[in-house]
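**Q** I've put the structures underneath this note.
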Structure P
Amino acid sequence: MIAELGHVALTVALMVALLQATVPLWGAARGDTGLTGFARPAALVQFGAVAIAFGALTHAYLVSDFSLVNVASNSHSAKPLIYKLSGVWGNHEGSMLLWVLILALFGAAVAAFGGNLPDGLRARTLAVQAMIGVGFLAFILFTSNPFERLSPAPIDGNGLNPLLQDIGLALHPPMLYLGYVGFSTTFSFAVAALLEGRVDPAWARWVRPWALAAWTMLTAGIALGSGWAYYELGWGGWWFWDPVENASFMPWLAGTALLHSAIVVEKRGALKSWTVLLALVAFSFSLLGTFLVRSGVLTSVHAFAVDPERGMFILGLLAVAIGASFILYAWRAPSMEGGGMFRPISREGGLVLNNLLMSTAAATVLIGTLYPLALETVTGEKVSVGAPYFEATFVPIMVPMILALGVGPLLAWKRGDLAGALGRLWVAALAAVGIGLSVLYLRGAPVGAAIGFGLAVWLAVSVITEWAERVRLFRIPLGQSVARALGLPRSAYGMSLAHLGVAVFIMGAVGETFFSSEVVRFAGPGDRIEIADRTLTFEGVINRNGPNYEAEVGVFVLPSGDRLESERRFYPVEGQRTTEAAIRSRPDADVYAVLGEPAGDGRWTVRIYVKSLVMWLWGGCGLMVLGGLVSLADRRLRVGAPGPRRASWRPAHAGVGDAD
């Protein structure tokens, strides 16, 4: 009965979404406040209906209702409670329901907290958000119904893919979807602005918190997924340039560019057309990722290998959403005013350079991701585009971006002084050169490692220098500097933390890439394994039973007495094996041990890695997420935006002045 309630709730959500997608648009076109006002309660009702449906599916998993095909296919009575819960979204149908739940959540949030928005803009934004909901609710109901019954019901279920039975994968999809789907809000704001004919600093102020929230959640989601791949798959890596990994990375790059571009619109009234385009592109990349994961065109540990017919449905949704929005953009963009003028050497110029480099980087990732698929479709030939391509294209683009990231915040708006900014960064330059030469000559490292560490230090010291300039450290009495520091807006601290996080992340990535070691060998009880000035003793293998698996546990002991236990698990219900790596993490390096296949005579295949500075990777991601959260806490992003300017389009309105 509860499952039927969930199905009915989804049907109600679809009908409400259809009304929400049409009535407010009609009201906005006629100037009827009664019809435009329909958008807010409709968005709240739609969210409530989807939440009921999601709650019904969650209940079915928690009580092991195997009369549902979805539960029987992806759960088991012996599965731990946390993985029964994560099993709700550990499959195609359930994850799509989570997708729509988060979509409706963002729509409801705009309705609940968008009281300061003009009626027309709010109505159009919620209508566009509902249009997206209509497409995906129809997709669920007609092709991916999570409430389909199974008769007769089996005694027990088939279980969940063992790779997904991990706390990292329990948290990764919801966090990733909050980012993916969060960009639907900026997309809806952009389409609404194009329909309304108004893009101005007030619009940018309204959009920026939503873009920042989506970017922050997507950063956290990507980091969680990368961490899961690092410790769960047993291959010792954290990024493989897998097409599905790239599918989450592309909206992150576009979203980063969008954040910086929106600042220019808000502060100077410039880059309006470009900012709208980025808002469209960021969510388009999210839709592309949804298609890649669910179309069956990819074989990946991250992908749902589903019926290609479902993929065609999503491809149709993608074509309609992206095609219609870009046609609207092509129609409206030429009439959009450029806004305030600025010199190339200025804060605006630095942000434009950031946008160009980020967009180019996203394009290189897009090409590397889609080219093999396109080639196979056209010619049937299969090729692999892996790390060498991305290292040769993506990494060089990042070098000038990191250099500019250190200089940009020290430039003034409208007209900057490059020589003056560089003059204040002499400490950063000296530190970067010193670190680079030290790495090159003291460690005998490759040139790439020296450049990477130098760039990281350049950026980190530049961030500190920029903060010191803001508070005039050592130039005025210390008490006054403290007072200035306390008076800085939270968004300034958020920017500094995020940029510092990028520097820390680069340190980790360079260290892991250039200074890691690996040993693969056969080992028996008592054997000593030497690697990177470390010695591990293999004590042998013991058997252990988990809640729903059987494990062979390889025990490794370090000279410090630390025990590393790597497991080969067998899940009887699913009939699958997984590998659990044993990791001892320290700031300088991780010791990473993996128990492989038995080799006979009591010996086992073992793989030992020493992964340098891996903790810095996660620390950098954590600082970026913290920076986003601190910026979101800025009161200026939570209170009413400035009143909208009356003019932003030449044909219909009068001129508009520059924003200072």
Structure Q
Amino acid sequence: MTRVEFLKNVIPFNLLPEEVLVGVADLFHEVKYVKDTVIYQQELTKMKGIDIIVEGEYESFFYDSSHSRRLLEHHHGGFCYGGVSVLLNRKRSLRTVIAKKGTVIYFLPRKDFRALCNGYEDFFHHFTTDFGKRMLNEEFAHFAKHPTSFEESYIASEQLYSRKIESIGYKDIVYCDSLTPIFEAALIMAEQKTSCLIVRDQENKVAGFITDITLRDKVIANKKDPNGLVIDVVDNPVMTINSQAYVYEAVLMMFTTKTKYLLVEDKGSLKGIISRNRLLSEQAQSPLVYIQSVKLAVSLEELKSKWEQVPQMITQLLGRGVNAEIINQIISTIADTIAQKVIEEVIKEIGTPPAEFVFMVLGSEGRKEQTLKTDQDNAIIYEDKANEQRELVREYFLKFSTIVSDRLNFIGFVYCTGGFMSSNPNWTHSLSHWKRNYESWIEDSLPETVIKFSTFFDCRYIYGNKKIIDELQEFLDEKLQQPMGKLFFYMANNAVQYQPPLTFFKNIKTITIGSHEVFDIKKSMTPIVDLVRLYALKNRIFKTNTGERIKALKDAGIFSETEYHELTQSYYYLMAMRLRKQASQIIHDKSLPENYIDPNNLTKIEQVTLKEIFKTIETFQSKLKVEYTNSLFG
């Protein structure tokens, strides 16, 4: 086979005209390797050109700081290496490459390769497009952006976020019967040297637990008869976590539920018990320990100071390669903890609520996708009361919500300009009133009511009696079993209204803000949020988080494995970029965070990756148009 005939079958040289291939063929140099040879080292070797394997094999990989090989790949005849390194990585080899014994390659000098890129756009775009797709893989993106010469190890920095509960030494569960006298239960705890005893009922099911604090507060402080039954003083609920869950999930669950113990479950059986102190001792330097310090804050000023420290923490986490989904959860947990502290203090000041209620958060906070540019999105649902009590109840909660809102604003959660706050009388109502709200939004199905419905579908309980919001969800579940064509049409319309910022030539489209050409990264993410919410609603999936919704839709067979990965990776790549920009503005620019990104301030790698993400969003929007508006061009 002649060299020209060979190049006709090599991607992307097959995109070049034949007369060009004839001219290029003589520019290649043939190189043979008689033994296994390390020919390129990641981030060290300056590429003199590109290689095409004629026969034999290249082995490529990243080294991490412990010199382990990561993302190992094998390449054979027809594979082209070096294009991305020359074009997008400062001419440095992106990966370490070993040429296996007997390998023969054609080598094209860098200046000749660049000339082809400058002359033939499709040829050039092959390398940028391929690299953009690969950057959607989190591990690849980490090594591509963070060479191993960086001080921090990828593996070490990921310990908290990659360790599973099964790797922590949890204790055996100590049980007692529900009819056990209290004093005997205390004896069991003393003998077994445990501070938590699990109580089982007559059917051998977990009925609650008692701790040292239970004995202090419910027995000793109340002078309760120690001969009484332990079932009369148990605490609930008992929280469980799967042994395959991550450590950070367990810590977040403990802070969210205020429990200090979790039962560890594996394949349907309880295997052990783990305490919050045990987890935190494993993670002494973890930002999750910071949440505990927030819980211990004693003033509004201290809570304000705690919130102001969050951007620094987020910058450190992003610098260590921590996934944006995890960072969102940490921000949301800190925000929830602050709100809970404020709510508890207000109740202490103005008195016990005259009715059961739930304080819920909406929008991005409801989805646990809070960023550093955040405003208040919340509402209150209180239980229905008799006519003579209604005005009293409503008066209390409007006063309560106004104080809470003012204090959150002081701390740094600014008032919502759209008025989606519990201090707005429209968003503090009884459960029956809220049911009518949802019902009318569904029945009207107008563009403006669909926006309200979408906002309030992304609602999440953070304080109060969760049964109230559960009842509202059950009501909504019943409604969603009815025909919803008009509602879904307008929701689909919202999801395709914003076009990803790409020009006809697939460059990033900008708008002018002040003296800068920028694009709005929040708006770029909105189509993903909207379309995933629509599919979740249609399939009656009541997860609130976008990532959790995507996974649930994949598990239900609505999204394929490929679609799941494309959406998840795209969404959290954008989220990480958004968080990084906001944290930088707060810390380095000492300015208020916003959502505008200047493409000129991005690396070539980031620009290429963004273009691939925007194309992915366009593909999903086209699919949505066909499904819900029956028009490809809509």
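Only the coordinates and a few stated rules stand behind these numbers; no lab work does. No experiment lies behind these values; they were computed from the predicted model shown. Cβ atoms are built from the backbone, for glycine too; each structure is taken alone.
**Q** So semi-axes √(5λ) of the Cα gyration tensor in Å, computed for just one structure, reads 42, 37, 20; which one of P, Q is that?
**A** The structure behind it is P.
**Q** Consider the structures P, Q: one of them gives 0.85 for FRET efficiency 1/(1 + (r/R0)^6) of positions 314 and 562 (r between Cβ atoms, R0 = 41 Å, to 0.05) as calculated from the coordinates. Say which. Walk me through the numbers on the way to the answer.
**A** Numbers: P: 0.30; Q: 0.85.
Traced to structure Q.
**Q** For which of the structures P, Q does the calculation of helix-only ellipticity at 222 nm (-39500 (n - 2.57) for each DSSP H run of 4 or more, over all residues; to 500) return -14500?
**A** The value was obtained from structure Q.
**Q** Taking percent of Cα pairs over 24 Å apart, for residues 170-353 alone as the quantity of interest, name the structure among P, Q where it is greatest.
**A** Largest one: structure Q.
**Q** Starting from the value 3.0: which structure in P, Q was distance in nm of label points 7 Å out along Cα→Cβ at positions 42 and 106 calculated from?
**A** Working: P: 1.9; Q: 3.0.
The value was obtained from structure Q.
**Q** Comparing structures P, Q by distance in nm of label points 7 Å out along Cα→Cβ at positions 290 and 346, which one has the largest value?
**A** The maximum falls on structure P.
**Q** Continuing with the same structure: For distance in nm of label points 7 Å out along Cα→Cβ at positions 58 and 506, which of the structures P, Q scores highest? Please list the in-between numbers first.
**A** On the way: P: 4.2; Q: 2.1.
Looking at the calculated values, the largest one is P.
**Q** Comparing structures P, Q by distance in nm of label points 7 Å out along Cα→Cβ at positions 186 and 594, which one has the largest value? Before the final figure, lay out each step's value.
**A** Numbers: P: 3.5; Q: 6.4.
Across P, Q, distance in nm of label points 7 Å out along Cα→Cβ at positions 186 and 594 peaks for Q.
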